[in-house]
Structure P
Amino acid sequence: MFVVRVKCPHPDCGKSLIDPKYVLNGAPATIMKARKGAKEGNIQLSSIYDDYTVVIPKELDIHEGDIVILSCPNCGKPFPEMGVCPDCGAPLAKINLESGGEIVICSRKGCKHHGIEFSNSNALLAFLEANSALK
């Protein structure tokens, strides 16, 4: 089990997206803002890598296959786009890892495409060390 602790990718914010008040499957949830059309609100995602649990308020009216704009709940800025999903063609959103590196996730509800990239071995080691404390 790897817990992915993320933060806002915008240098003028950089705040954690982990909210220990919300727990999904035994780990603190990742909080993001999602916008579909004129509707916007916070969603909670599992911070466990390869766990696709997500809690979406009904009033956001997000259904399987919908594409949303993901943004920071702290500063409100949309996450940078990192190209398109090779699986479904939706935009990929980039989010920074707290330990260094970044994760990309697909913005289409139901698509499971995601990936982690480390800029160097120190960032990878920091990620692995943070996760070894969980065991």
Structure Q
Amino acid sequence: MFLTIAAVVLLGAPVRGSGVARALAARPVTRVFLGQSTVRGLLGDAPAWRGERDLGTIAGDLGFGVGSVVGGVEGPSDGTVAVAETVVRNAVDRLVLRVSHTGLLTSRKVAEQTAHFLRNGHFTSEAARATPEVDA
């Protein structure tokens, strides 16, 4: 039996590269923590989304996370990933919720929005839309 995947939701994924990863990679003592995650990924060289499936992105803007310790986060963020780092060209929908990076995995609101997107191809109308000034 084959499973057809109709939609994908990314939670706080730094698809445009991670300032925190760049800060960690710049120091030999912390570079080891990144492992292979910087290869075609965290440093901004991830492949472009080709739009094979409906894609939604959820970013957090509760700035509490590792970025406050190691640096590298600029602008609104979840404390680890900047909202601007989560923008994907050709995404169907995106939104920003008041959660931290870890909170993206534990928030009921994030879970509800993810389920809604996977069922309907968009987030709910009452969700906090992503800020329009972030260039897609």
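Where a number appears in this text, it was derived from the coordinates with a stated rule and is not lab data. As the structure is a computational prediction, the values presented were derived from the model and not from experiment. Cβ atoms are built from the backbone, for glycine too; each structure is taken alone.
The maximum of mean count of other Cβ atoms within 10 Å over residues 8-15 over structures P, Q, that is, the highest value, falls on Q. Assign the value 2.1, calculated as distance in nm of label points 7 Å out along Cα→Cβ at positions 72 and 96, to the correct structure from P, Q. Working through the options, I get structure Q. When mean count of other Cβ atoms within 10 Å over residues 80-87 is computed for each of P, Q, which one produces 24.1? Corresponding structure: Q. In this comparison of P, Q, the computed figure 20 for relative contact order in percent (Cα under 8 Å, 6 or more apart) is attributed to P.
When helix-only ellipticity at 222 nm (-39500 (n - 2.57) for each DSSP H run of 4 or more, over all residues; to 500) is computed for each of P, Q, the one that comes out at -5500 is Q.
Quick check on the output: 14.2, 43 is Rg and Dmax of the Cα atoms in Å, derived from one of P, Q. Which one produced it? Checking each candidate, the match is P.
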